[in-house]
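We did not get these values from a lab; they are worked out from the coordinates using the rules stated. Just so it is clear, the model here is predicted, and its values are computed rather than measured. Cβ atoms are built from the backbone, for glycine too; each structure is taken alone.
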Structure P
Amino acid sequence: MKNMHKEEMKKIIFEFFRLIDPDIRVDFPASEENTINVCVKIKDPESLIGEKGRTLVETERLFKIIARKKSKDPLFVNLDINDYKKRKGDQLKELANSTADEVSLTGIGKKFPPMSAYERRIIHMALAEREDVLTESVDEGSQRRVVIKKS
C-alpha cells in the first residue's frame, strides 16, 4: 500500500510542475521508503524558489499536506529546484565549519541570524562530530537561531 501511495504522490507532483511549465524536468531520485526526493530543473527557477527559498519550502509543505491527506502512513517530500537546496546546504556547512574554527580559536561564541529548522539542522549536523565546539538552538519562533560555543 505504501508504494502505491508513493507512486500516486509522484504523479501528483509531476502533474503540478507540468502545469507550471510543460518543458520542466522532474526527476525522482532513489529515496528511503517513506520519502520522495524530487529534483526539478526549470529554465527560470526564481518564481519556484522565491525569496530566501520560501516558495520552495511552502511548495514542499503543500506536498506534505497532500500526502498526509491521502494516507495515514507518513510520507516526506524532499524538493529541490535547480539544486538550490544542495548549494544552500553546502554554503551553510562551509559557514558552520569556518565559524566553528573561529570559535575554537578565540573561545568566543557566535550567534547565527534566525534560520529555518531545515537550515539549523544542517548547521547542527555539520558540527556534530567536532569535539572542540557545541551547537544549540536558542530563541523562539521566527527568531530561532543557532549558537556555536567552545566546548
Structure Q
Amino acid sequence: MDVEKTIRDYLPQVIHMSLGTSKDNKAWVCEVHFAYDDHLNLYFRSLPSRRHSKEILENPNVAGNIVTQHDLTQKPQAVYFEGTAKVIDSGEDLSVAFGCLSDRLKIGAEALEEHKDPEGHKFFKISVTNFYLFDSRESNPSQKYSLPWKG
C-alpha cells in the first residue's frame, strides 16, 4: 500500500480533526476544522482563550486523528498524526496558513484582521513528525501503517 498517497487522497474527504494536547500530565482532546499544504503541514484557527490553544503554548507536542464518519456496515479508514504545533504570528507561514484555510474553509480577509486582535482567532500550524494510517478497506486483515514524516 502507498501510505502517503492514501493519506493525500483521504484528507480532502474530511473537514475536521480531533486534536490532542496536554498540560501537567493531563490530556485534552477537541475538534477543529483544518486545512493542509502540499507538505502535509496541518493548519487551523482557534481563540487563544481555548484550552487547547493555551496548552499548545506550554507544550507544543500534539497528536490527533482525522476520520470520516462511517456506520457499522462500513470498513473504517483513518489518519493519525503526531507533531508539534505553534501559533503563527506573521510571515510566510501566516500567508500559507491563510491561503490553505481560505481555499478549504472559505474564510475571508477579515480572518487576517481578526488575527491582529490579541483576543481574536489565531492561526496555528502543526508540523507532523509521524503519520499513521489505519486501514480496513484495502487491508485484510486490518492494518496500521506508519509513515515517519519530514514535511
Comparing relative contact order in percent (Cα under 8 Å, 6 or more apart) across P, Q, which structure shows the greatest value? Q
Quick check on the output: 17.2 is Kirkwood radius over Cα pairs in Å, derived from one of P, Q. Which one produced it? P
Name the one structure among P, Q that helix-only ellipticity at 222 nm (-39500 (n - 2.57) for each DSSP H run of 4 or more, over all residues; to 500) of -16000 was derived from. P
Identify which of structures P, Q gives the largest calculated value of distance in nm of label points 7 Å out along Cα→Cβ at positions 17 and 105. P
Computing distance in nm of label points 7 Å out along Cα→Cβ at positions 33 and 49 gives 2.0 for which of P, Q? Q
Comparing P, Q on distance in nm of label points 7 Å out along Cα→Cβ at positions 9 and 25, the highest sits with Q
